[in-house]
1. If FRET efficiency 1/(1 + (r/R0)^6) of positions 40 and 88 (r between Cβ atoms, R0 = 41 Å, to 0.05) comes out at 0.05 when worked out from the coordinates, which of I, II was used?
2. Taking FRET efficiency 1/(1 + (r/R0)^6) of positions 64 and 80 (r between Cβ atoms, R0 = 25 Å, to 0.05) from the coordinates of each of I, II, which one would give 0.55?
3. If FRET efficiency 1/(1 + (r/R0)^6) of positions 72 and 128 (r between Cβ atoms, R0 = 41 Å, to 0.05) is calculated from each of I, II, which structure is the one that comes out at 0.00?
4. Which structure, out of I, II, was helix-only ellipticity at 222 nm (-39500 (n - 2.57) for each DSSP H run of 4 or more, over all residues; to 500) derived from, given a value of -36000?
5. By the measure distance in nm of label points 7 Å out along Cα→Cβ at positions 56 and 152, tell me the structure among I, II with the highest figure.
6. So Cα Rg over 2.2 N^0.38 Å, for residues 48-135 alone, computed for just one structure, reads 1.10; which one of I, II is that?
7. Thinking of I, II, which structure, once distance in nm of label points 7 Å out along Cα→Cβ at positions 112 and 144 is computed, gives back 3.7?
8. Once mean projected area of the Cα convex hull in nm² is calculated for every structure in I, II, which label goes with the largest value?
Structure I
Amino acid sequence: MGDLSSFNQGLVPSTLSELTQVVGCLVDDIEAAKNFSASQVESLAVNFNSMISERDEALMSLSLLKEQQEVDLQEKDELRLQCSVLQNELNLLNREVSIKSAELERAKTEISRGQQEIRIILRQLHQLQSELERYFLLSRDQSKLLEASAQLQSRSTALLLKANI
């Protein structure tokens, strides 16, 4: 290649051997350039194949991510539906609780009224019992008086009979 540099400087080879030498140098340079280009092409091909593999892996990953996203969206929709169903059930249960609370308050009111009525009835029963005891005692006293009166009358009749005899 040293001789080529002189050729490149504008010197024209004058002999056939110089020309052959220049052509040989050119062939060597072309071969070196060809080898360099081939190694560059091979390196680019390896890089290209590596990038294609990475692209394929990225596409595969993207596909898997899309599938997972679809699954996640379906699960999200299912969870929303379940949430909606549970919310409806909660609303129904809240209504039932409200109804049962109202029924409980009514039952408490009825129990309170019933307890008041029972107290009134017990008071009346105690008053009636007191009156019955009083009438019983009066009746017993009256029976004693009637017995005493009957004995007195028997005695008076006996005395009158004796006095008339």
Structure II
Amino acid sequence: MSFTFRDVLFKQDLRSLTAVMESTGLFYNFEIEVALEVLQSYLDQGEASGYYCIIAMENGVCAGYAVYGPTPCTRSGWDIYWMAVRKDLQGQGLGSGLITRMEQAILIRNGKQIWIETSGRPDYLPTRKFYEKHKYLKMAELPGFYAPGDSKVIYGKTIPFS
């Protein structure tokens, strides 16, 4: 597979990114709505929104994306807010391409720590294993945070200077 990446979001991307999120089977409808609000904020305000985007393309179609930004009230922390890869393309290096590009972009902007929050639900195990594969350490787990039986799992990583 040949993927391309861009750091520009277009309004017409929202429909295909919705399909990407739906394809994963992980996101609730209200979560997709929040993700779309974040993307719309980026469309309306650009980097002034506090968000940055990377869009992954396969044959001219959105196949995945990530939204990240500086962590408020920190000097060098950054959050990965949203990340999704179309279900049929998972396991082919697209997510690794996204996370590597985010880390490079954060490092260029003098970021030092990256934080990711995800679900502790069993169906999120591959997601958590993905972060661990990329050297993110589990920092905390908050039981029942999202719902009974659905904890918040927080991962972190310190990235080096280059």
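Every read-out reported here was derived from the displayed coordinates using simple, explicitly stated rules and does not represent laboratory data. These figures come from a predicted structure and were not determined experimentally. Cβ atoms are built from the backbone, for glycine too; each structure is taken alone.
1. Matching structure: I.
2. On the way: I: 0.55; II: 1.00.
Among I, II, the structure yielding 0.55 for FRET efficiency 1/(1 + (r/R0)^6) of positions 64 and 80 (r between Cβ atoms, R0 = 25 Å, to 0.05) is I.
3. Working: I: 0.00; II: 0.95.
Answer by label: I.
4. Values: I: -36000; II: -10500.
Going through each structure in turn, the value belongs to I.
5. That would be structure I.
6. Values: I: 3.04; II: 1.10.
Of the options listed, only II reproduces it.
7. Working: I: 5.0; II: 3.7.
Traced to structure II.
8. Working: I: 25.1; II: 9.4.
Answer by largest value of mean projected area of the Cα convex hull in nm²: I.
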